[in-house]
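**Q** Multiple structures follow.
What follows draws every value from the coordinates through simple rules; no lab data is involved. Values in this document were obtained by computation on a predicted structure and should not be read as measured data. Cβ atoms are built from the backbone, for glycine too; each structure is taken alone.
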Structure I
Amino acid sequence: MRVLIALGANLPNEGGGTARPPADTLGRAMEDLGALGLVLRAQSPFFATPCFPAGAGPDYVNASAVFDVPTTVAPNQILALLHQVEAAHGRARAGRWAGRTLDLDLLAIDDMVLPDPQTHAYWQNLAPEDQARLTPDQLILPHPRMADRAFVLVPLAQVAPDWHHPTLGKTVLQLRDALPAADLAAVRRLA
């Protein structure tokens, strides 16, 4: 299965007695995912992106990656592996959209729509004021907010430009290019 993952961090990882910057944590997380059996097929460059929501903390370092995962691994098992790697890098789930040492978002698995099209549509179309206070209690794929976020689509366009969103009917490039120019300009590639 082809798995699309977004990576982000905006806090240093203090684990092991040495503070590691966010970009270092992202690189180590990709290595850790490989050690857990996910086969890295493509990795985007790192991008500096404004904290979301604005003013909530330091800017993020974001990236995207494409992994191959055996079809015998269930989607919830993939999510559990991501949470395992986050925890190993000091991720504390302090609150919605809080700063983090590592954030691994499962964006999509092939063209799966989970748990079903109706539930996915509910979360994808959730009003902005409800997005901050409601959290699904099950895995929703594709990630219901991915089409709204430049910090996801700009890196993802580097590694999966032709991936076709199964409910929106558009490629990553089309979704990225539909975002406001100011949102796209705020995502800056790091050297």
Structure II
Amino acid sequence: MSVKYKHSDVYSMYFCTFTCFNWLSLIETTKSYDLVYNWFNILKQQNIDTVAYAIMPNHLHCILHFPEPDFSLNKIIGNAKRFMAYEILNRLEKNKETVMLELLAASVSDREKKKGQLHKVFKESFDAKPIFSDKFLMQKINYIHYNPVTGKWNLAKDFISYEHSSASFYELGQVQHFLPVHYRDL
């Protein structure tokens, strides 16, 4: 059974990760990188900054900065996953990915079915760690940026050239429309 956890708004910056169900490469399969960028833009409109990110084929790492207190990280991530899940399912249906759709439908628990959920697109939980120091911030930015070329991942020739990451912003100064300029000097 999953325990609901309310993240404290004492910290204004969080390293967040959320993952597709069973580590399936649903973001890549449906070419849904644009959904994450759209979410970043929605966050920006809400005065929430995306400090760093890497969108992987089956998960997302990001650091979010909340300049105003009284935010609900659970609600923000939950809404993102819900919004993206609907569109990922639409794209699977459009591409006639019936085997994948059947797998995602069969994975919904009875409790989730009672709440109206029809498919399991993302893992129920997400990971969030408060950023409490500059050292920890830099550690997490480096982790995020090297993730596409570390371990089993070989998504680019080097970490800077992975197109779904903020690494080029930090390393080359290539401005990305939703990243605030004041993070350039980190």
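**Q** Given that helix-only ellipticity at 222 nm (-39500 (n - 2.57) for each DSSP H run of 4 or more, over all residues; to 500), derived from a single structure, equals -11500, which label among I, II identifies that structure?
**A** II
**Q** If you don't mind, another one. For structures I, II, calculate mean count of other Cβ atoms within 10 Å over residues 55-62 and state which one comes out highest.
**A** The maximum falls on structure II.
**Q** Given a value of 11.4 for mean projected area of the Cα convex hull in nm², calculated from one of I, II, which structure does it belong to?
**A** Working through the options, I get structure II.
**Q** State the single structure among I, II that was used to calculate distance in nm of label points 7 Å out along Cα→Cβ at positions 63 and 167, giving 2.9.
**A** Of the structures listed, the value fits I.
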